[in-house]
Structure 1
Amino acid sequence: MSGKESLYKAFHALMKEKPFPLISISEIVKKANINRNTFYYHFKDIFGFVKAFLEDEITNALKEKMKRNQFNEAFLIWVDYCENHLELMKNLLDHSETRMILEEILHDDIRLDVVKVLHDYESFLHLNLPEKFIIFFSHNIVEEYMAVPKEMVYDDVDGNLLKKVFYLYADAIPDKMIKVSKIDFSN
């Protein structure tokens, strides 16, 4: 296991034990049995660490599916991850700093892949949609992703229900884009 992986494993364990604001870099490196310099070799600070952790832990797998236009599969991975790591997600959501990092990753990283997929759909369907529509629609899709951990943690919504709802939503994306392309928004 690499130093980075050891740090991630230690952080994940600590997030199950205590709230994020009470976790220090010293605790992470001690639990990982890693030299403090190793932490700073990879990360600038605790927030850079959390961002890298979330990207490596979650979004890289989602982005691979998105790049292949596999919205549904990416969403299933996300729901399964949230379901299998509810304590972690609750701890991330309960603290504004970590919630903002999660939102930033989803909005900045995942949204760009969603925009690409929507452009691919647009090209495949021979549509010409306003760029503002593509951007707005991509934000809505990312909001669906962000809602998953919130609904599971705070509202006790079953992951299978979320998967079914998103399948209906994602399968309708090409049809929605075709319908929108026929609307004259100039009036």
Structure 2
Amino acid sequence: MELETKQKILEAARRLFSEKGFTAVRTKEIAEAAGVNEVTLFRKFGNKRTIYHETFKEYIVRPTPEYLLGGTVGNPEADLEIICTSIVRLFNQNSSLIQMSYKAVSVFEEIAGELHSQPEQMIGIMADYFSGIVKSRGIDKTPERLARYFVTSIFSASFHFIHHPEIEKDYKIKEYISDFISNFLAGLECG
């Protein structure tokens, strides 16, 4: 029961903070959305700031080599599709936290900093991945440069597709990934 109450509060807080921002949300509103008494909310978390931090800690998905590269098979075309799908999934899973962060960046700089560091973490993981491709194919580009181009392109597309869902009517994210991978690999072959 205790864990269930905590989860209800955190889920309500995530939804409300991402919709309205930290300063616009009142603890009474979180309690009502979670179906608990405001006193219960304060007993479990103490204050709204702690609820915000706990919400972030509960729901953040971090990019790890296992998360991005898990399931890769050693075939660049298939691997890059798996990796792109992982980046899009990570962005989707963190989208409400990203919205929370943008609406409270001046209040919680450390949280915004952690979210903003994720593309750099992905670039590091992908640079390691691309170093093998660069060596095996004799490509005259640095793995870091390839990783930066690859990650920023997919990350930007993910952001665009999530924040403009009407685009999906004409051009699906899977189509974008397929087109992007074809062009990316063609660019590697051309030098």
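Which one of 1, 2 has distance in nm of label points 7 Å out along Cα→Cβ at positions 10 and 162, as calculated from the coordinates, equal to 3.0? Answer by label: 1. Which structure, out of 1, 2, was helix-only ellipticity at 222 nm (-39500 (n - 2.57) for each DSSP H run of 4 or more, over all residues; to 500) derived from, given a value of -22500? Considering all the candidates, the number was obtained from 1. Here the criterion is distance in nm of label points 7 Å out along Cα→Cβ at positions 98 and 114, and among 1, 2 the highest value is seen for 1.
From which structure (1, 2) was distance in nm of label points 7 Å out along Cα→Cβ at positions 154 and 178 calculated, if the value obtained is 1.7?
Source structure: 2.
Of the structures labelled 1, 2, one was used to calculate distance in nm of label points 7 Å out along Cα→Cβ at positions 42 and 74, giving 2.5. Name it. Among 1, 2, the structure yielding 2.5 for distance in nm of label points 7 Å out along Cα→Cβ at positions 42 and 74 is 1.
Values in this text are rule-based calculations from the coordinates and carry no lab data. Because the structure is a prediction, the values reported are computed rather than measured. Cβ atoms are built from the backbone, for glycine too; each structure is taken alone.
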